[in-house]
Structure 1
Amino acid sequence: MTLDKNLINKFVNITSSAAIACFKYIGKGDKLIADKAATDSMRNNLNKLNINGKVVIGEGELDEAPMLYIGEQLGTGNGPSLDIAVDPLEGTNFAARNLPGALSVLAISSKGNIFNAPETYMEKIAVGKDVPFDAVDLDFSVEKNIKNIAECKNKNINNIGVCLLNRPRHKEIIKKLKKLNVKLKLITDGDVSGALLVTDNKYKVDMFLGIGGGPEGVLAASALDAYGCKFQGRFLFKTDDDIRRAKKMGIIDLNKKYELNEIIKGDSIFCATGITSGDLVNGVKTNNGKYITETLITHKNSSINIVKKEVPIT
């Protein structure tokens, strides 16, 4: 089922409003209040829409998140049945410290088309559409993935760009990448935006990989799908509680490697509004009594573009 293009502007307004709600908390050192401001705004505006929405990727389960929790019903109940994936403030530390790359993110699809990911870690790999489908794989060694990408792109290995989270868990991967002498882009947070850097050669990132949040992997997959990119993900379950949540969501094979078309089925819309300026979009600015926002939109049946909005400061 193809989504109505008229929904795009409505969801851009929602992520823009959530980003603006964070504006006064940028650089104030309190990531919780910034996240709450974005979450309150997003939930309030989603509930005004004539949709029958359900949160499949949210702020956590009901016992952890009072708003935008997994399973929460949103909208008036009149209109299309939609699955909704949200991260009202992706990069909470970026916003709190006024660092680049904080986003307000939202993805939607028709009911049943977004994978209901548990709140656990996911092993991920993403490459652009110019890399053949079978050239990279989570089960390949780091060296094999890098060499295959270099061969496909007719580039020297030392010109291959790789992005991953700078975490202790990636120590061995980083050591191997340094030995290969690739161009490393280490990020502290924000693996939704990190994964999207493979979408355009201007970012100079040929591969995104490593372990990050499962819900963030699903959100990134929505945008990567529209760009024709490759993404694979495999959930990592460290505790019995992780396994319980996964089984509750219908995941039977705990070691399954998910392809992009298993995570995002059919049509989807993805919106990411900048809170602080980063690689993908500019952050919220003020000028002549107005907030100015910039939003990245992806939709397979529309032009992929950046939309700027001006909202009066009240």
Structure 2
Amino acid sequence: MTRLFHSGRRKKSAKTATRAVGGSASDVAALIKLATRRLQKAGAFFGHGTDNAHDEAVALVLHVMGLPPDSPVSVLKRRVSVAQRARFDELLDKRATQRVPLAYLTHESWFAGLSFYVDERVLIPRSAIAELIERRFEPWIDPARVRSLLDMGTGSGCIGLACAKAFPKARVDASDIDEAALEVAAINRRRLRLTRRVRLVKSDHFAGLSGASYDIIVSNPPYVGEREMRGLPREYRHEPRHALASGREGLDSVATILRCAARHLRPLGLLVVEVGNTERALMRAYPRVPFTWLQFERGDGGVFLLTREQLTTFF
């Protein structure tokens, strides 16, 4: 079946889909074209679920129409009601003029094949760690022996909850220093029916975890340095600053994780941390540490892996 999305993290489709249908001022195809042009003219930044104006426009219009992301091309001919057009105009204006990320307008973001509720209390899920979860962290660990995981800095809960789905026999702790973020994580935990196996913990790094130990600790912590923060596109200003900024070089949070993680890992346990563009700064700060930098089919990398034994040696 031909799909509507062109590329990026959405499902691919024929690039001529909207052109082939044409469209009147009151059908889905016309709204997609209008939104695409408006987003391009506004200079919108695409980094929260799509990577181009067309796919962002498709996602917006499908949301307004109440249609699923895998809708067939035939929906391009669907007529748009007056109420739907008014809602489209409202959301498109916020996206193009105020530069609000689309996920905050639709309150939905996809991660590791799962739908998550999001709002401006949390970062929008976009970590390449999703691929590791989908592979159940193979070949770095035997999935059959994983019984406990920690998602540190859980935000929306996306990493921890996706891990709970990937490891149905494991218990998962999802921690965050921010009570508001944990409220959003609780919404997603309830929606995914994982209340029994996922514990939400308010904790500043490891401080609130009472000596717990894990087979895998995974984290997408704050890692943006001062200079990079100043240059971020406007869309990122809608996200909680404390979930992005981490000191002058972006290393404050990851440094704490490196110092303390070994005490909370079981033998042969793994630490997996995303540091994004701070990768080089991290290697300069710890030149002797044998970071394994992981490769991904989707995403830009910036994710390292260390074993408990390596951490014990160097920290």
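Every read-out reported here was derived from the displayed coordinates using simple, explicitly stated rules and does not represent laboratory data. Just so it is clear, the model here is predicted, and its values are computed rather than measured. Cβ atoms are built from the backbone, for glycine too; each structure is taken alone.
Can you say which of 1, 2 returns 6.0 when distance in nm of label points 7 Å out along Cα→Cβ at positions 34 and 290 is computed? Attributed to the structure labelled 2. Suppose mean count of other Cβ atoms within 10 Å over residues 218-225 works out to 28.5; of 1, 2, which structure was it derived from? Checking each candidate, the match is 1. Kindly point out which one of 1, 2 the value 20 was derived from, the read-out being relative contact order in percent (Cα under 8 Å, 6 or more apart). Corresponding structure: 1.
Sorting 1, 2 by distance in nm of label points 7 Å out along Cα→Cβ at positions 26 and 178 from high to low puts 2 first, with the largest value.
Quick check: 43, 32, 28 is what I get for Cα extents along the principal axes in Å, for residues 98-225 alone, calculated from one of 1, 2. Which structure matches? Going through each structure in turn, the value belongs to 1. Here the criterion is mean count of other Cβ atoms within 10 Å over residues 82-89, and among 1, 2 the highest value is seen for 1. For which of 1, 2 does FRET efficiency 1/(1 + (r/R0)^6) of positions 58 and 130 (r between Cβ atoms, R0 = 35 Å, to 0.05), calculated from the coordinates, equal 0.55? Answer for the origin of the read-out: 1. Kirkwood radius over Cα pairs in Å computed as 20.6: which structure among 1, 2? Computing Kirkwood radius over Cα pairs in Å on every structure in 1, 2 gives 20.6 only for 2.
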